[in-house]
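These notes open a run of structures that come right after.
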Structure P
Amino acid sequence: MFIVHVHVHVKPEFVEAFKEATIENARNSVKEPGVARFDVIQQADDPTRFVLVEVYRTPEDPAKHKETAHYKKWRDKVEEMMAEPRRSVKYTNIFPEDEGWG
């Protein structure tokens, strides 16, 4: 598995619109064959901060995800909502093993 955490800081006035757009993207993303999991989490003590936890089956799948229409729609829609540029951190899982994902 190949995991990406996308850290997003949203302007306060756009929190609800960001959540709506991001949930729509996540619902479509989990339908992709290369996506094992796609979580949208919101920081408890600062509701303007989010992490997208994206779990892909191979290291090539994030690039395929970025070519989808739903990703491009999301990217363009939320760009003005960001308080700062989003950043991503890439991981590989060591436990649990691949069984049980997706």
Structure Q
Amino acid sequence: MSEKISVLLSDVNIKGNIVEKEKLITDSKIEGDITSENLITHQGSNISGNINSSKVTLGGISKGNINSDNITIKATAEVEGVLNQKNLSIEEGAKLKIKAETY
């Protein structure tokens, strides 16, 4: 069984919540909450809203709270909010204004 992947490119702007049962890759501007099994944001992405996902990889701007088992923050990321996770990985160079809580 192949994994289903949804991709939102940089020319997409969304106002509203997104629910994706499997994998979401985005480089777009999103104003709203995101729920996804696996979320990957690229450098051009700008998310204003909360994220609920089993696995999150952040490469762009994220403002909001994040609940995830595994959070990876890339060097290109700017993250602001409360992180609630089991595992957290941060690359050198990332810009952070966070409070991190491990569960």
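Rule-based calculations on the coordinates, nothing more; no lab input. Being a predicted model, the structure only gives us computed values, none of them experimental. Cβ atoms are built from the backbone, for glycine too; each structure is taken alone.
Where does the value 30, 30, 22 come from, among P, Q, when Cα extents along the principal axes in Å is the thing being computed? That value comes from structure Q.
When distance in nm of label points 7 Å out along Cα→Cβ at positions 39 and 71 is calculated for each of the structures P, Q, which structure yields the highest value? Top value of distance in nm of label points 7 Å out along Cα→Cβ at positions 39 and 71 goes to structure P.
Each of P, Q could give relative contact order in percent (Cα under 8 Å, 6 or more apart), but the derived value 16 comes from Q. Given 52 as the derived value for volume of the Cα convex hull per residue in Å³, for residues 31-78 alone, which of the supplied structures P, Q does it correspond to? Of the options listed, only Q reproduces it. Thinking of P, Q, which structure, once semi-axes √(5λ) of the Cα gyration tensor in Å, for residues 7-54 alone is computed, gives back 15, 12, 9? Corresponding structure: Q.
Among candidates P, Q, the computation of helix-only ellipticity at 222 nm (-39500 (n - 2.57) for each DSSP H run of 4 or more, over all residues; to 500) that gave -8500 used structure P.
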